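Chemist: What follows are several structures.
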Structure P
């Protein structure tokens with residue numbers, strides 16, 4: 001087997017995998033530090049991944065998908081969840097744009113990047129990790145950062161979650177916790193194990209109390225990015241694109 005270590009969310013994982021391509025996929029997060037956890041992949045893990053992802057949507061290979069699933073299951077015990085969304089940092093804060101697959105969250109964040117340039121830094125364009133602790137909600141990257149591989153090994157406190165729909169450039173702050181809760185259920189990884197799933201649901205309850213939620217209805221033009229910046233990002237960070 002192929003042995004290597006990766007470091008994500010300040011946790012070092014010793015991994016035993018079948019394929020060299022799995023190690024290559026994790027470049028940028030490889031580590032030589034002492035490990036905190038050990039994961040050994042099995043043929044059963046790969047076979048199970050085929051059944052879980054019946055639509056064939058896996059990360060590059062069954063092993064790469066199965067590895068992140070095993071990491072996610074372990075991280076739940078450390079109050080860390082996998083969030084489906086495109087995440088980035090502006091100023092000192094992190095934001096997540098989330099939506100159903102194919103709606104255009106990566107496209108919208110790409111427009112924000114075009115608008116803000118170096119003022120916006122990608123954290124993870126697909127599946128960032130969110131640590132819930134007593135002091136803050138810290139967002140981290142990982143190698144699982146989307147087909148375009150947009151991401152950086154950085155972290156930042158989460159300020160807001162933005163639910164994206166296609167529309168004509170409108171926005172609103174979401175204050176109905178029940179509505180937000182059910183939206184989050186489809187965007188946060190929920191383990192199959194009952195006790196771990198219950199732990200993940202409790203972490204969602206914490207998010208409802210400590211994060212600001214927005215909904216945007218936008219098109220694929222640069223004006224939509226201006227709306228998100230002016231009405232949400234600038235408001236939440238007090239950061240100005242153009243300084244006088």
Structure Q
């Protein structure tokens with residue numbers, strides 16, 4: 001066997017063994033209720049660089065909309081080109097730390113640079129039926145499934161997810177506490193999810209203008225609670241959330 005062919009075969013075998021170990025670790029860590037891992041930024045990025053240099057495709061996953069009283073929970077999955085992933089200083093962070101104009105600017109940058117991304121949602125009815133934790137996991141699975149559908153040649157080897165473990169997402173996963181603050185992949189996913197969800201809620205505002213969804217995006221602000229008291233819940237309110245229950249029953 002030629003030496004170059006032997007080296008290529010050996011590299012594929014090494015990659016396969018490493019992937020099997022990673023899948024085993026991910027499955028062990030995927031139990032719902034398990035605490036996420038904590039990584040310092042520098043150590044995490046060194047590990048991500050190792051994965052990328054080994055040929056892995058690593059995606060970031062995050063959600064927007066667990067806390068609101070109305071509207072869907074939206075998840076995003078994204079793969080960053082190396083120039084964006086390893087930018088110094090980092091380009092992407094927790095979307096909650098950015099104003100709407102900054103989020104929109106970074107969302108445009110992701111599209112301009114051709115970063116593969118996809119969205120998944122869970123509806124208010126699914127949130128009520130499943131609970132918000134399970135609905136969030138469902139939205140994330142849908143985002144990853146959509147990513148595979150939109151980019152058939154893209155094989156995701158690992159996803160990095162913000163927060164504590166949410167169960168099996170259909171892809172080997174590592175859950176990181178404050179991941180959106182220390183991992184640009186997760187930060188980018190949080191920005192995408194937030195921008196898309198905000199746009200959804202602005203659209204709902206045109207259908208249900210009395211609630212002010214364009215301003216508060218469904219969160220329990222004083223304005224929103226006053227509208228709930230006056231008008232009662234609308235079809236996109238989450239009936240299992242206590243403030244909505246109160247005015248639905250009243």
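Every number here is computed from the coordinates shown, using simple stated rules; none is lab data. The model shown is predicted, which means the values in this text are computed figures rather than measured ones. Cβ atoms are built from the backbone, for glycine too; each structure is taken alone.
Chemist: To which of P, Q does the computed value -16500 (helix-only ellipticity at 222 nm (-39500 (n - 2.57) for each DSSP H run of 4 or more, over all residues; to 500)) belong? Present the calculation step by step, with values, prior to reporting the outcome.
Modeler: Details: P: -9500; Q: -16500.
Label of the source structure: Q.
Chemist: So if we calculate FRET efficiency 1/(1 + (r/R0)^6) of positions 34 and 170 (r between Cβ atoms, R0 = 41 Å, to 0.05) for every structure here (P, Q), which label has the highest result? Intermediate results must be reported in sequence, preceding the final value.
Modeler: Values: P: 0.20; Q: 1.00.
Going through P, Q one by one, FRET efficiency 1/(1 + (r/R0)^6) of positions 34 and 170 (r between Cβ atoms, R0 = 41 Å, to 0.05) peaks for structure Q.
Chemist: For relative contact order in percent (Cα under 8 Å, 6 or more apart), which of P, Q scores largest? Write down the numbers at each step before the final one.
Modeler: Values: P: 18; Q: 28.
Largest value of relative contact order in percent (Cα under 8 Å, 6 or more apart): Q.
Chemist: Given a value of 20.4 for mean count of other Cβ atoms within 10 Å over residues 162-169, point me to the structure among P, Q it was derived from.
Modeler: Details: P: 17.0; Q: 20.4.
Going through each structure in turn, the value belongs to Q.
Chemist: For mean count of other Cβ atoms within 10 Å over residues 114-121, which of P, Q scores largest? Can you show the working numbers first?
Modeler: Working: P: 13.9; Q: 19.6.
Checked P, Q; max of mean count of other Cβ atoms within 10 Å over residues 114-121 sits with Q.
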